[in-house]
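Visitor: Take a look at the structures listed below.
Here, each number is a calculation from the coordinates, and none is a lab measurement. This one's a predicted model, so the numbers in the text were calculated from it and none came from an experiment. Cβ atoms are built from the backbone, for glycine too; each structure is taken alone.
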Structure I
Amino acid sequence: MNARQVQTLANYNRWMNERLYAACAPLGEDERKRDRGAFFRSIHGTLNHLLVADSIWMGRFTGEPYPATSLDQELYGDFESLRRARVAMDATIEDWAASLREGDLAGTLAYTSILNPEPRRYPMWLAVTHFFNHQTHHRGQLTALLSQCGLDYGVTDLIQLPGAGDLA
């Protein structure tokens, strides 16, 4: 993994979040919050989890820990506030990715897990890969929930990211 790949994944992350929030927007609050049997219960719960997890990981990457209390913590109870926070987080992720130098990914990330407060150490490239993979995993859950609602979220393939053909 190199800095350019991280920047591409950050762009993909923003692009997909914009698309999924647009797909969720027509649903009412009750529909977004309805328990659909997903790991984080609802569309709203899954969107919240993604923001919590991204906040935790960005805090680890930047050395400014995020004070999360749980992985299912509700950060925002309403969709528009959650959406604004998502846009801000995606900008933060893109700014962070743009600031990376090749040597940054060769380092080690040390942190204490919030699940079980044990110290952990991983190669930075692996932690960054996990960060983006985790987002994709839960966005996959969201696409399944949106499909159950009869909503079209469009293409989700990384290779379809606008401008991907120019990355050669």
Structure II
Amino acid sequence: MQQVILGLLILHGPLSLYAVQRQFQQGVSLFYSASFGSIQRALKQLAEQGLVTVADASSGARGSKPYTVTAAGRRAWHEWMLSPVTGGDVETTVLARTFFLGLLTDPAERRQALTAIRARVEADLAELEEVARRVDAGEIPAEFADVFAFQRATLDYGIRSNRLALTWCDELVASVER
């Protein structure tokens, strides 16, 4: 979540906690859900890490403390954008990085970010296809046939989703290269 908040602050300039939450609701929530409390905690952690600064409440807006990204925060966000995609929630990470891809002005960096995204999707697809090969090679006892059919359908969904994501990545890479 911290990287998404840094991206929002880079994109929209100084924002209060309430404005960050509004930005989540107006776009980021399509792929990333965050409660008010989790946004508040993340902003506090970012400030403690020196990745954002927080100003005193302005006289015109009660409780409005604008958060601003520091140079260290910009570097941390930039490194995240170009790093390999890790962790368990791949789809959210992929969509978050894609959402902010336009903030990378260097076409080579955009390609690098997309290459990292594509590599993770490709690796996940290969892993799922290997699981499918092993599962399909095994004998399923008749009493588990109905259960297996739906478990195999779940695996098939994952394979199809990753194939679609790989095609989507290839289209994005092609659009960047034009």
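Visitor: If relative contact order in percent (Cα under 8 Å, 6 or more apart) comes out at 19 when worked out from the coordinates, which of I, II was used? The partial results should precede the final answer.
Guide: Numbers: I: 29; II: 19.
Computing relative contact order in percent (Cα under 8 Å, 6 or more apart) on every structure in I, II gives 19 only for II.
Visitor: To which of I, II does the computed value 25, 15, 6 (semi-axes √(5λ) of the Cα gyration tensor in Å, for residues 55-110 alone) belong? Numbers along the way, then the final one.
Guide: Values: I: 25, 15, 6; II: 30, 15, 11.
Computed on structure I.
Visitor: Hey, another quick one. Of the structures labelled I, II, which one yields 2.8 when distance in nm of label points 7 Å out along Cα→Cβ at positions 143 and 159 is computed from its coordinates? Walk me through the intermediate numbers first.
Guide: Details: I: 1.4; II: 2.8.
The read-out comes from structure II.
Visitor: Suppose P(r) over Cα pairs in 5 Å bins from 0, in percent works out to 1, 8, 17, 21, 20, 15, 11, 5, 1, 0; of I, II, which structure was it derived from? List each step's numbers first, then the result.
Guide: Working: I: 1, 8, 17, 21, 20, 15, 11, 5, 1, 0; II: 1, 8, 14, 16, 15, 12, 10, 8, 6, 5, 3, 2, 1, 0, 0.
Derived from the structure labelled I.
Visitor: Ok, one more. For structures I, II, which has the highest computed value of mean count of other Cβ atoms within 10 Å over residues 47-54?
Guide: Working: I: 22.1; II: 16.2.
Top value of mean count of other Cβ atoms within 10 Å over residues 47-54 goes to structure I.
Visitor: To test your reading of the models, identify which of I, II gives 1.00 for FRET efficiency 1/(1 + (r/R0)^6) of positions 7 and 79 (r between Cβ atoms, R0 = 30 Å, to 0.05) when calculated. Before the final figure, lay out each step's value.
Guide: Values: I: 0.55; II: 1.00.
Attributed to the structure labelled II.
Visitor: Out of I, II, which one gives -19000 for helix-only ellipticity at 222 nm (-39500 (n - 2.57) for each DSSP H run of 4 or more, over all residues; to 500) as computed from the coordinates? Intermediate values should be presented prior to the final figure.
Guide: Numbers: I: -19000; II: -22500.
Only one of I, II returns -19000 for helix-only ellipticity at 222 nm (-39500 (n - 2.57) for each DSSP H run of 4 or more, over all residues; to 500), namely I.
Visitor: Using distance in nm of label points 7 Å out along Cα→Cβ at positions 15 and 119 as the calculated read-out, with 4.1 as its value, let me know the right label among I, II.
Guide: Source structure for this number: I.
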